Structure P
Amino acid sequence: MASQRQLKSRIRSVKNTKQITKAMQMVAASKMRRAQDATKATSAYTQSAREILAHLAKQGETKDHPLFTTRDIKKRLLIVVASDKGLAGAYNTNVSTQYIRELSSDNKVGVHTKPTAIGRKMTILATRLKDDELIGAYEDLPDQLTGFELRPALDSAYKQFVDGEVDAVDMIYTEFISSVNQVVKTERLLPAGSMKAPESDDLNEALFEPDTETVLESVVYRLLNAQLFQAFLDARASEHSMRMLAMKNATDNATDLIDDLTLAMNKARQAAITQVLAEFSGGAEAMK
């Protein structure tokens with residue numbers, strides 16, 4: 001059994017750790033609420049963007065448009081959204097597992113896959129994998145984006161798709177459903193309008209002014225940027241939610257460990273007192 005001094009030292013160490021995890025839990029909870037508000041505020045716009053792109057993809061004018069061109073997929077670009085920091089439970093592991101699953105699936109059918117990493121954890125993974133051609137890495141992005149921060153990643157994907165360097169562009173990110181439910185998704189970004197979305201009656205009756213071609217040139221890029229922007233917001237809200245839960249579990253475990261160590265210390269103290277009393281009694285009997 002450990003000595004009382006050792007147990008006191010361990011209790012003090014665990015209490016210090018508990019203070020840190022508790023503080024990190026409160027910070028993550030605050031960030032999660034802001035991120036949750038942000039993703040809810042833009043979700044309706046993003047859904048409308050998907051509906052408009054899907055509607056435009058069905059129009060005859062988009063058949064020869066470079067952003068709506070459907071080709072046999074031989075090369076694919078994956079924009080993978082992870083985090084810059086750890087201590088977020090299984091958040092980065094889930095994203096990495098999905099990415100590796102996509103790589104394995106592409107390898108089986110002879111598709112060459114290239115990643116663009118958003119988040120330091122994904123950058124580290126992509127650089128460690130053999131034969132992984134990392135196209136770009138974007139790190140230390142702020143929680144409160146304006147939308148311009150993601151444009152370099154979109155511009156790179158846009159150019160490679162139009163130039164025929166890749167035949168499809170997909171996003172891997174964690175969709176935020178609730179504070180306890182997040183799901184890793186793979187969603188197609190290019191060709192535009194590939195993702196199925198329910199169309200409203202109002203959209204079916206919409207008229208494009210001055211014409212569909214002008215609308216395509218002016219709004220498609222913005223709608224694609226809205227999809228990437230929403231993916232990042234969902235991913236960031238999911239990250240903070242999972243970090244909050246991970247730190248809560250760590251704090252609860254620290255509390256349980258402190259209770260166990262305190263009980264062990266009390267038993268050690270009681271055993272020491274019993275031993276001293278037994279020695280006194282033994283000495284008194286010996287002097288009679």
Structure Q
Amino acid sequence: MNSIKERYTHLLIRMMSGAKQQKTLSDQDVYQEGETELLPYVDQIVRDHLLPGSGITGMENLSLLLEKAKAGESCLLLLEHYSNFDLPALHYLLRQSGETGTKLAEALVSIAGIKLSESNPIINAFAQAYTRIVIYPSRSLEIIKQNYKDPNKLYHEVIRSMNINRAAIRVLNSVKGSGKIVLVFPAGTRYRPGDPATKRGVREIASYIKSFDNFCLMSINGNILRINPTGEMEEDLLNADKVIFTAGQVYPCERLLGHIKEEHHFRDDKKQELVDHIMEGLERMHNEVETGRLP
């Protein structure tokens with residue numbers, strides 16, 4: 001398996017020449033409109049590695065979610081997370097599935113960690129292809145706290161993180177009733193085999209559920225970009241695979257909140273219980289598809 005840098009150097013050069021220059025983000029930059037002229041570059045890589053049989057099941061559920069979003073209801077799409085190509089593969093397959101799929105792809109606004117914008121120019125160029133709201137995840141802040149030795153620099157970084165997240169909330173509130181579908185990875189990070197902590201949902205997801213009208217779970221089986229255990233994100237390894245996205249039923253968030261209140265009222269951490277319930281649902285969907293996959 002080769003990395004994107006190794007196999008697609010010529011494509012990356014052209015792609016980065018058309019991308020906006022990487023910069024340090026502020027609270028003025030949290031909403032990033034997708035640069036559609038970058039999509040053909042990403043699509044080529046995705047197309048080269050998706051095997052026959054790849055596709056999306058449960059399109060009727062996604063269509064219902066879009067219908068509710070267009071009616072002014074706030075809608076969440078909650079995905080498993082295995083690679084930085086989860087969104088590119090989903091976006092590509094939606095656009096390949098017809099008019100409704102194209103409208104769904106255009107309606108997606110993903111919640112993206114700041115690392116995608118600031119860690120590396122290559123990763124930043126890929127991220128720019130898709131509309132997103134940038135947040136400063138709690139995991140990233142914890143890493144910063146461990147690595148910053150200068151108290152003054154740490155203070156200013158903490159303030160920056162707070163400003164970015166407050167701005168992201170304001171933008172989210174304006175987006176979620178505008179016909180858009182907000183895409184979130186509830187694990188907050190890519191799953192790393194052998195590290196079950198990377199498949200546990202982050203508590204912050206409970207706030208999304210509490211402030212949205214509807215949600216839909218989506219499992220992912222297959223992965224065309226494997227994590228390189230000895231490298232950075234831009235050194236992840238390309239891998240041809242059959243990728244199946246499965247969209248579950250659309251549920252009112254209020255119903256899930258009521259279920260957690262009734263069934264888990266003796267638990268200490270209601271937020272984590274809520275997110276754990278979501279992750280269990282995603283895992284169940286994933287396993288049901290996996291057991292039925294053809295070799």
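Thinking of P, Q, which structure, once helix-only ellipticity at 222 nm (-39500 (n - 2.57) for each DSSP H run of 4 or more, over all residues; to 500) is computed, gives back -14500?
Q
Figure out for me which of the structures P, Q the number 4.9 belongs to, where distance in nm of label points 7 Å out along Cα→Cβ at positions 58 and 250 was derived from the coordinates.
Structure P accounts for this read-out.
One of P, Q was used to compute distance in nm of label points 7 Å out along Cα→Cβ at positions 98 and 146, and the result was 2.9. Which label is that?
Corresponding structure: P.
Given that distance in nm of label points 7 Å out along Cα→Cβ at positions 18 and 234, derived from a single structure, equals 1.9, which label among P, Q identifies that structure?
Of the structures listed, the value fits Q.
With FRET efficiency 1/(1 + (r/R0)^6) of positions 74 and 218 (r between Cβ atoms, R0 = 25 Å, to 0.05) computed per structure, which member of P, Q shows the largest figure?
Q
Comparing relative contact order in percent (Cα under 8 Å, 6 or more apart) across P, Q, which is largest?
Structure P comes out on top.
With Rg and Dmax of the Cα atoms in Å derived from the coordinates and found to be 28.1, 116, which of P, Q does the value describe?
Only one of P, Q returns 28.1, 116 for Rg and Dmax of the Cα atoms in Å, namely P.
Every number here is computed from the coordinates shown, using simple stated rules; none is lab data. Keep in mind that this is a model prediction, so the values were computed, not measured. Cβ atoms are built from the backbone, for glycine too; each structure is taken alone.
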